[in-house]
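What follows is a set of structures to go through.
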Structure I
Amino acid sequence: MTRNSFRKLVRDRFILSFVVIILCASFIFFSVSSPVIAGDVVRFGASLSLTGKMATEGRLVKDGYEFYVKHINALGGIPIKGKKYKVEIVYYDDESDPKIAAKLVEKLIVEDKIKFLLGPYSSSCTFPASSIAEKYKLPMVEAHGAASTIFERGYKYIFATLNTVDQYTFNILKMATESSPAPKTVALINENTLFPQLAMDGAARQAKSLGLKVVYKEKYPSGTKDLSSMLAVVREKRPDILLAGGYTGDMIMLVKQVKEMGVKPKVFGLMLGPTLPGFVEALKKDAEYILEPIQWSESMSWKDDVFGYTAADFARLFEQDFGYKPDYHPPQSSAALLVYHHALQKVGLSDPQKVRDAIAQTDIMTFYGPIRFNEKGMNIGKGMAVIQLQNGKPLVVYPRSGAQAKLIYPIPGSH
């Protein structure tokens, strides 16, 4: 080999090594600076109650997220600035524990490098989880934390697709007062956790504003297995309206004991339960005539502009995909991802602050209903409806403009 050939070989190897180093450095930089995007995939993260006392609701939440993922990926992904990005969601099980939920949201951010957060299930888990999002200045669009206190802390990165708890009981009470003979008294019971407590506190204020007398208002500790002592007092008060706040297992127990104890209100409403899978099956005829405030019904005349699905389309397709009829929890979840969908299309993926700002300007129609946020991150675009279980089916009875049936009042056999 001549001296010139040797020099050329050394030079070529040096150039090749330099190019390899630059390419590796570029790959490392991209991996660190853009962890939210991997191979044309947008990743979201959520801590969910997949086990524990709220696992029933947690499954509904997850299925709602997965509905969006399945249907958007079938279209090739989210079209963003001329390119389509598939969607993935990283989940962790918070075991229905608020402290674990907060730790897992931080794990999603720090270890998994997630920049776009979805909410947990329940107000008690969303409250601390949203503090973590605020700490890291990353957007969280949540769909299942209804406590108004979540939005009273001046936070800038939390947004909710659902109506807040202060709106839950008003239409039940208003509908009742418009009935004849008009009810006069109310009894209120709730589990001593954030959402149920706020719901019944709001109900007490609303009842008084509507001229109703609150004759009983008590809470019970989480994990209580017997409410008969409370219901014995309620029975003596003979309230025209009985409202209760708690999660599914507790509400099934409550209804059974209401029947066993002979409590017979003219109106019986629960903040959660009647529309959930398994509720009617567990209670059979004892579930009849119970009311529930709902965020959504397939009878609503809403239609989104991403898939072109109406509320009825969503219900039909969801049942095909997951094997059961959805209540309002799944479309609430899907709507959170539709909020991100529109925001990412506007500003792209690179800057979470710009995404947060685009979310704040949301004004869209979805199969879940209209979504528009106030300065606190609350959805002020829609209101609540009320269903009543009639012949085992949840039928919208209020507002009357969207009603599927007339309210059965008073409950047959009431005092």
Structure II
Amino acid sequence: MNRSKSDSHTAKSVSLDTAGTAMPPSSSKPSRAAVGAVFGTGVAQGIALVTFPAAGAIFTSPQHYALSSTQYGMLFVPQAIMAIISSLLAPTLARSLGAKNVFLAGLLANLLSMGLLIASQFLMADRTAAYAVLLLATTCMGLAFGLTVPVINTCAAAFFPLTADRAVLTLNTLLGLGTALAPAFVAVFIGLGCWWGLPVLVAILCGGLLVFSLPLTISAGSTCNDQASGVVPAVFPAFAAAALLYGICETMNGNWGSILMSGALANTTATASLSLTLFWGAVTGGRLLFALIDRWMPERVVFKILPAVICIAFLLVPLIPPGSPLPGLALFALAGLGCSAMLPLIISFGQKRMPAIAPSVAGLLIAIYQLGYGVAAFGVGPLESMAELPLPHIFAATAVPAMGLVILAAVLGRKH
């Protein structure tokens, strides 16, 4: 995005970690192997994160795990809780244990999560035992996400201190690429009759990266130890609300989209996986698109428009005819475009508006985003079973938090 001359001058002397903490330029240039390990982990983490939602149709299928909507939603509650805790602790752990050790621990947690997912298929005869193992698997995934993502973002900025913004954007684009690949891979493996091929593939990727990274020097640079002001700015609750509402909107599409397509809309499992691929692909493509056209469409304009796109997508869901895949696929692509740049812009604007707590802004907002993730991931099941609401109507009702996001974006996107 555009930066002022003073910002550009500052970028020459310091870089920023994902929480906005100032870092001096690295004293030594990182090896190509270390750069490859960090950026490769971005792709692997993206695939791993979406593995569980991508397999949603398998988890709810009577021929496999036969989970109810409530049980399926409950899978992501320990993941969200663990992601919040570990993401808040990751910077402290990196300072005390070293960024490399936290990085390796994140890869190990990913490997353990995939191992548990693979093992769960051998317990499907005992549904209770299989479900318990799945809960452990998603708990490990939350730990992996919370440890890995903050550290690789910080490392990317430290590796390229003079072009930190571009490095972090590249890393997050690769992470987004991974989220788009996961449902595509699961569709291929389902077609081959072995859905579990996806967690096997992710386990191989994470295990390979773990072994490859062991001898490497992976450092996040010397982070500044200055503490942010303890005074919470008055505008923080508004940004927190925006992150929470966005987490709900994104998770409805990312976690429940495949269930909607394969269940209420009576499409094939492959079509459901394709809808998820299109959603995450549009999220990734939208981030690149809006970064390229920011000269013609400023980020504040994008920030105000995207929530309306999300809202429209939700409102159109009940109009999708069952058994007709194209309208549903197009709608999830539209929703992905609407979600694309929202979270990065919420964090970016938050750091600019709240300089007193800039070192903590990103971590706090991501934690609150994860809270929204948990609300949407678990909340749908009880609404279906207790309130007896059809899933398409729940999607349409999610236009309400999207409208809240529209209002908040209009207020927070003003020039100051």
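Only the coordinates and a few stated rules stand behind these numbers; no lab work does. Note that the structure is predicted; figures quoted are calculated from it, not measured. Cβ atoms are built from the backbone, for glycine too; each structure is taken alone.
Set I, II, criterion volume of the Cα convex hull per residue in Å³: the highest-scoring structure is I. For Rg/Rh (Cα atoms, Kirkwood Rh), for residues 48-159 alone, the highest value in the series I, II is held by structure II.
From which structure (I, II) was Rg and Dmax of the Cα atoms in Å, for residues 104-183 alone calculated, if the value obtained is 16.7, 60?
Answer for the origin of the read-out: I.
Can you say which of I, II returns 24.1 when mean count of other Cβ atoms within 10 Å over residues 176-183 is computed? Source structure: II. Given a value of 25 for relative contact order in percent (Cα under 8 Å, 6 or more apart), calculated from one of I, II, which structure does it belong to? It traces back to II. Of the structures labelled I, II, which one yields 5.1 when distance in nm of label points 7 Å out along Cα→Cβ at positions 232 and 304 is computed from its coordinates? Matching structure: I.
With helix-only ellipticity at 222 nm (-39500 (n - 2.57) for each DSSP H run of 4 or more, over all residues; to 500) coming out at -25500, pick the structure among I, II it was computed from. Corresponding structure: II.
Supply the structure label, taken from I, II, corresponding to distance in nm of label points 7 Å out along Cα→Cβ at positions 208 and 320 with the calculated value 5.2. Computing distance in nm of label points 7 Å out along Cα→Cβ at positions 208 and 320 on every structure in I, II gives 5.2 only for I.
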